[in-house]
Structure P
């Protein structure tokens with residue numbers, strides 16, 4: 001019997017080994033849910049103590065936690081939330097930052113981000129197949145908006161008070177999976193940037209937009225429009241900004257860190273513009289950007305524009321305020337006291353040097369624009385100092401020269417005038433325009449329209465009476481980092497028909513531009 005019972009016991013053991021009952025999953029319902037984040041946030045290298053996320057825990061049996069608040073303690077997010085008792089049930093964790101009392105259906109970035117980006121940096125994380133554990137749950141948080149970085153070179157000479165990014169929609173719609181998409185029904189706003197240690201930053205929803213960047217220093221604001229670009233969530237876009245005395249420029253380059261590299265933003269018109277241009281020299285004109293300009297072949301054998309340029313480069317608009325740093329101004333008429341801007345542009349515009357050549361003027365490049373096309377149409381260029389001398393025969397001495405230049409065989413040189421008479425060029429069709437000058441002695445000086453007009457005491461030509469007296473026509477020849485040569489008019493008791501000679505023009509002035517045709 002004992003032998004039989006022993007055999008029966010062995011059989012029972014073998015049966016039990018082959019049919020082992022499953023172990024019960026551990027019960028961690030007394031353990032806290034702890035989230036360990038993996039993220040580099042917009043303004044710091046990690047979360048700060050006190051930052052809070054909203055966490056939702058969902059499983060097949062239902063929602064275990066809806067928008068529970070967890071707070072960062074320097075290592076992980078913790079709170080009062082504990083696990084459910086069913087230790088084998090899988091769950092989906094969905095978390096977002098910054099925390100809101102109600103789980104957001106939309107998110108709006110701050111219009112003023114100058115105090116910091118944290119409140120505007122919407123980030124989220126989703127992790128599936130999570131089971132209860134006494135250990136931390138690691139979650140990878142992702143930026144759901146886009147970031148713009150402005151790397152700034154300040155050539156202005158004074159501190160920059162603020163950068164503003166204009167034209168962005170500030171609101172995003174938040175989906176169930178905590179991703180964000182721009183709310184197309186929201187109105188664009190201006191967003192003030194935050195100044196970091198080495199750059200300025202703005203966070204905005206991903207969107208397709210043509211932004212404008214504005215720099216403010218004191219009472220002056222300079223701005224540049226960017227080309228339309230599609231900003232993608234989670235990516236950072238760089239624009240290198242050069243702030244000059246009269247404008248700002250966007251230059252492409254820059255390294256990206258922390259955020260995914262979304263590339264670089266270009267200024268509007270950074271791609272070559274296809275501008276309509278047709279020459280009709282036999283008929284005495286050309287058409288440029290759908291504007292007709294008269295041209296004339298003068299005694300120097302070259303084709304010249306017979307009226308001022310009225311071309312607007314991409315992103316630029318003319319202004320009637322001499323102090324707005326715009327780079328292009330309306331021409332005007334004057335009664336000697338008051339100024340009346342000619343806002344129709346029919347008689348051209350006044351331009352500063354940087355706008356004409358599309359570049360900041362520096363000590364390294366001021367002498368590199370000789371014969372440059374500038375704002376002229378293809379096949380034409382900004383006149384050189386030598387070409388002006390070939391017309392009028394006299395130039396004030398330049399840097400490094402011992403005396404003024406006199407060229408007696410110049411096409412219109414008149415020894416009595418020690419230059420050329422305006423009446424002589426006009427007789428051949430030059431059509432001197434008398435559109436005036438916006439005077440600004442330096443980048444920080446106050447600008448003003450020159451109000452002097454011709455009178456019978458200094459002008460004997462009836463058609464010229466009452467017209468702006470001081471006029472400059474820009475050349476492409478630099479004399480110094482602050483001056484370019486220009487053709488200047490003068491009226492005195494001696495020069496009653498108007499004298500033309502070559503002198504200097506401050507690069508900050510707004511002056512007339514005419515183009516001359518390239519040699520064939």
Structure Q
């Protein structure tokens with residue numbers, strides 16, 4: 001973690017401190033006149049700062065000036081401020097902050113001391129995000145009637161904690177802060193099934209990663225992952241990665257043995273599987289990325305295999321790189337997004353391709369996968385992304401972006417755009433691949449349009465796997481249900497033949513790839529159910 005350094009004059013600093021202030025500033029500090037040292041007890045302009053635990057003012061990170069306040073982690077580490085003078089009538093506290101690390105646990109609370117004692121003024125656990133440049137703009141209303149002190153309490157890994165700069169007290173309730181993405185909080189009450197399908201260390205395979213899940217037209221469920229033989233590293237760092245699957249014919253209650261889809265051998269790794277199902281023919285296409293590391297300057301190549309018997313057998317690998325990537329990209333880091341592409345209402349296929357140097361692009365097929373087409377329209381910002389067709393047949397791309405905290409959306413009328421981009425602050429995201437799929441469409445006779453979305457629902461740190469539902473084509477989302485509170489990374493959704501929801505995901509720092517199954521009723525607390533039996537589409 002690193003914060004940017006800003007060299008600013010005192011006038012610019014004062015302007016930064018008072019920006020977006022709703023009333024008169026009663027006290028302000030960017031810690032420039034504090035000694036750069038650990039805080040025990042010190043006085044500043046009539047205020048007494050007392051640390052019960054470890055806090056310090058230091059010069060390594062800062063938003064303005066050359067210093068900031070660091071309240072360390074530990075269990076309930078406390079820094080108190082005794083307030084004097086006119087600042088006792090403050091009604092608002094504002095500051096900029098950042099978490100030191102995304103690692104759990106993390107709690108951050110602010111209490112105010114009134115004539116009746118200490119009262120909680122701000123529960124800020126999800127208001128402060130990990131990342132550079134003190135991006136969290138924190139604004140806390142304070143109790144009426146005057147305050148005598150403030151208490152900051154932090155629970156975090158001991159070396160970490162929270163950084164604070166540009167702190168002010170004002171005589172009015174603060175204006176609302178810019179919205180930070182919403183994290184799902186409510187745990188799901190029931191799962192129909194849960195179990196580890198791929199356990200790292202099994203059969204000598206060091207790590208299983210990168211889930212892709214699809215329901216075949218006959219109802220079989222196919223779970224697909226990387227088998228990373230030598231470590232957890234991605235394609236560019238690994239010499240031996242195979243693509244493997246397991247299949248279930250009973251909605252994920254039991255699973256067959258692990259089967260190898262492709263094994264090119266040492267120095268020829270394949271990675272990041274993703275599926276497209278043809279709803280008319282039943283053919284399943286599995287895409288993945290490939291690299292010949294035995295060559296001095298290996299090139300990222302893009303492959304597809306398909307199955308015409310619901311995933312029981314797979315055809316010959318086909319290299320489609322020259323069809324779906326610009327020839328100028330030969331040495332660029334490019335890859336097909338893992339998880340899922342789509343078949344459009346028209347029957348055409350569509351998927352996402354990332355070039356970290358050139359942006360996100362779409363590719364597809366209009367002839368059932370015989371040939372593939374590249375759409376040379378860069379879409380930015382975007383990293384690993386999912387495309388989905390909306391009910392009006394326009395397209396929406398839901399994106400991971402490099403700056404953590406939220407998802408990003410691009411909406412356009414077709415494959416070539418034009419694209420309109422916007423921050424999706426309703427969906428918290430730490431910078432991680434997620435999954436979005438269509439559940440039901442009113443054009444198929446269902447009472448409602450439904451989309452599902454899963455990801456690590458956290459503004460910082462890969463944790464808190466959640467599933468959300470949208471009834472208005474992604475304009476709004478439910479608060480979501482948390483499937484896994486602790487570490488989680490990539491996930492992949494599929495609707496099973498009985499209408500239940502399957503999710504394949506990475507828990508516990510890649511110790512396994514896990515499958516869970518839930519119902520629409522459980523996701524919505526019984527407020528929603530299907531109006532007719534589910535049909536695989």
Structure R
């Protein structure tokens with residue numbers, strides 16, 4: 001089973017793999033398959049070899065190709081993990097260059113991510129959505145957001161009609177789903193109510209996706225279409241079983257304040273506590289609302305922005321926004337321009353869909369002015385850069401597990417909205433400035449909802465209603481698809497909900513220190529080039545590498 005550690009929509013799967021590290025694992029076919037812990041390693045080259053063996057260890061064991069999450073197998077992996085952590089600690093890293101030490105910390109972060117999975121999250125036991133195995137749409141960050149089974153089918157990363165080789169990959173993946181879902185009934189013993197109820201919905205959504213895939217390939221690959229329908233039937237059956245069990249699930253889904261703080265400091269390398277994040281996000285929420293009202297007052301004589309009503313208007317405005325944004329980045333010397341950047345944004349324009357009511361939140365913004373969300377498209381620059389200019393370090397050229405990249409990826413994409421506004425991008429789009437503050441308010445409201453879920457202050461629906469209340473203009477109804485999916489995802493992946501806002505703050509701190517050290521020699525162009533060159537890693541580690549400041553890293557290590 002091939003596992004692709006890169007998430008980027010491409011017209012050709014083969015084009016996708018050019019310039020990438022395609023990390024291929026043939027996961028063990030027998031229960032109990034293990035990787036011996038490397039010992040007595042000393043050099044950085046040893047660390048890169050150690051990393052490959054570590055990745056093989058953290059992948060799920062398989063029985064006849066089916067991921068094995070049985071209690072005995074999970075217990076063995078957790079027991080063995082401590083030996084890997086000890087072996088990593090033996091590396092004499094303190095004498096290495098900073099960049100090499102950063103790579104050591106990235107492996108440490110992944111090991112802590114697996115530890116957190118076993119000690120706290122236990123997704124194979126508590127989270128039915130963990131068993132979603134078929135993903136029809138791409139993600140805009142380096143690896144699938146949230147806990148997922150390694151080797152799951154990423155249907156959007158293939159070109160259609162499928163080649164013979166790709167069709168075989170799909171066959172192997174679809175064929176194991178019935179057995180995986182039989183085992184899921186034995187593994188799912190948790191009592192986290194919100195995870196359970198919303199996880200059942202995710203499994204049902206997968207059923208619809210499998211049916212759509214079956215229809216898509218039926219003409220050329222009738223056997224593959226039949227396998228997809230068989231997988232759909234298994235998915236339907238699992239969802240029905242989950243619904244039947246739901247009444248007995250009464251426990252909390254949040255991990256608690258202390259556990260979230262541990263994850264922040266040890267997995268995501270963010271030197272904050274749950275309480276400190278709440279305080280910072282509250283400040284950003286208030287700032288966004290106040291700034292929005294000032295912009296609205298400034299624009300009080302202007303007519304409200306109307307949503308694009310036709311496909312022609314939609315296509316014209318979104319393509320024009322890409323043209324103008326790319327020209328702005330070049331003319332204002334914001335960052336080095338690369339040939340792949342225009343294509344990376346333009347292929348994400350999408351298609352116009354008629355709608356008379358509230359659209360998904362981001363369409364409520366994007367169908368009024370196309371520019372603000374082009375800046376958030378920094379995600380697609382990141383992914384294209386990973387493909388076209390992979391980092392020299394093998395530890396950074398393949399996306400990190402456990403969403404360790406979240407503050408860097410989501411924080412920078414969110415930060416670009418406001419930073420580009422301040423840089424002048426929206427000077428002739430006064431009402432688009434309003435939308436930037438609406439975006440920030442919405443992300444802060446969502447973040448607080450996620451934090452309150454994990455602090456066991458609110459349940460899922462209460463968090464969704466909170467986000468609705470504090471998102472301006474009624475763009476985020478609590479029972480709508482956007483916030484229902486987001487708050488479920490944040491319950492599944494502690495620290496992600498606030499990564500947009502906290503990550504933005506981390507990037508702002510980084511810019512401040514980078515500029516302070518360089519004083520009159522600072523340029524935004526050079527900062528962006530250096531920042532992007534370090535890779536998709538936590539911002540505190542970027543600060544150490546660019547600014548030589550290990551203070552936060554030392555504090556986080558000392559706090560354990």
### Comparison of P, Q, R - label where distance in nm of label points 7 Å out along Cα→Cβ at positions 130 and 426 is highest
P
### Identity of the structure behind 47, 25, 22 (criterion: semi-axes √(5λ) of the Cα gyration tensor in Å, calculated), options P, Q, R
Q
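All of the numbers you see were taken from the coordinates with simple rules; none came from a lab. All values reported here derive from a predicted model rather than from experimental measurement. Cβ atoms are built from the backbone, for glycine too; each structure is taken alone.
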